[in-house]
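Please go over the structures that come below.
Derivation of every value follows stated rules applied to the coordinates shown; laboratory data play no part. Note that the coordinates shown come from a computational prediction; the quantities given were computed from them, not determined experimentally. Cβ atoms are built from the backbone, for glycine too; each structure is taken alone.
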Structure 1
Amino acid sequence: MRIVLVGPPGAGKGTQAAYLAKNLVIPHISTGDLFRANISQGTDLGKQAKAFMDAGELVPDEVTIGMARDRMNQPDAAGGFLLDGFPRNVSQAEALDEALKEDGVTLDAVLDLEVPEEEVVKRIAGRRICRNDSSHVFHVSYSAPKQQGVCDVCGGELYQRDDDSEETVRKRLEVYHTQTEPIIDYYKAQDLVVTIPALGKVEEVTERAMAALQGGE
């Protein structure tokens, strides 16, 4: 299956992508991984991306599309893939359609993870990270530490990252609504969108998505 995963920040796309890719036995292709791999391997596209990033500029669509296309054409993606974080806008979606058409394949589904905006803010703004080890993550509502501001694991100080502040989260949501959300309408016109309520336990959301992909809720 060839799937695109969309949803606002904080919807759990990365987590769901990993579970779904494992269940469907297809590679999970995330924009972040593509950039890291191309830059670390020193590919031409990686060098181009790094030059823009070092200058504090956005990487042009054609570079991102080139990376995604190279990855989709690798042998492990012959039977399908799950795209996470790409396409981010309608022009990227159109370019993806063109690339797939040239390769003689089409998308099977676009999974739209639906989360109320206030829940997104609550999820991200409530996150607290340990200064000693960033893998120690807590949440003021969902997984609070035993002692406020102190990591249960190592006793380190817990803090809120700047990009997790409510103000920043709401700005990220604005960007999502302006740039990425229009691709949902673009794909609805192709009858590809499957909306998945993304509230609840991770396993429950995965089960909903798998059921929808298999043709029945």
Structure 2
Amino acid sequence: MDKLEEYILANTSPEEELMHKLERETYLRVINPRMISGHLQGKLLEMLVRMMRPKRVLEIGTFTGYSALSIARGLEDGAYLDTIEVDDELEDMAAKFFEASDYGHRIRQHVGSALEVVPRLGEVYDMVFIDGDKREYPAYYKMLMDGGYVRSGSIMLADNILWYGKVAEPIARNDRHTEAIVEFNRMVVEDDRVDNVIVPIRDGINMIRVNFL
């Protein structure tokens, strides 16, 4: 951690103890623990939820549950989050922390492919956080926009949208992750049904506002 990041974290509202335990356990037990949202991004998600006051939120990619708990903490009573994770081996770990949290009752946990689960749920979401399989980002976008799962005024937040800077470099052969993220960003910026801005926090978040005519 560099000095600037240390300063930013020191001057951001402190991390809840349960969240600190979740991050620590993720680094001890899970492969690729850097996939966790962490304190800075988690606090940003919480703040955005508090400002937007969504009633129905969708998360694609639960991982160990840090971002889900951050979103749930910002939700008002009566609002809920549907979070979907394709890796069933992570289900129990996330559930343990959801149950230990004061906000866990706002979370509905699902296991499976988001491309299959979302149509089964049949909800229309005010806010969506996309952090699933990068290769499926274009398919997520098409599903959400064309399937009726977001409305005019809905906000979508797509994580890892800069992909360690690879999006601005020649794409290596067979690099399907970078190819898909570049395609996702292209789809968004060329879609006249949305407005967007890429925010370079951590690995980048594409903030998208739906504006159906």
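Results, tabulated for the structure shown:
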{"read-out": "Which of 1, 2 yields 27 [relative contact order in percent (Cα under 8 Å, 6 or more apart), calculated]", "value": "1"}
{"read-out": "At a computed 0.98 (Cα Rg over 2.2 N^0.38 Å), which of 1, 2", "value": "2"}
{"read-out": "Winner on distance in nm of label points 7 Å out along Cα→Cβ at positions 140 and 188 once structures 1, 2 are ranked, highest first", "value": "1"}
{"read-out": "Which of 1, 2 leads on distance in nm of label points 7 Å out along Cα→Cβ at positions 28 and 124, largest value", "value": "2"}
{"read-out": "Which of 1, 2 yields 20.8 [mean count of other Cβ atoms within 10 Å over residues 52-59, calculated]", "value": "2"}
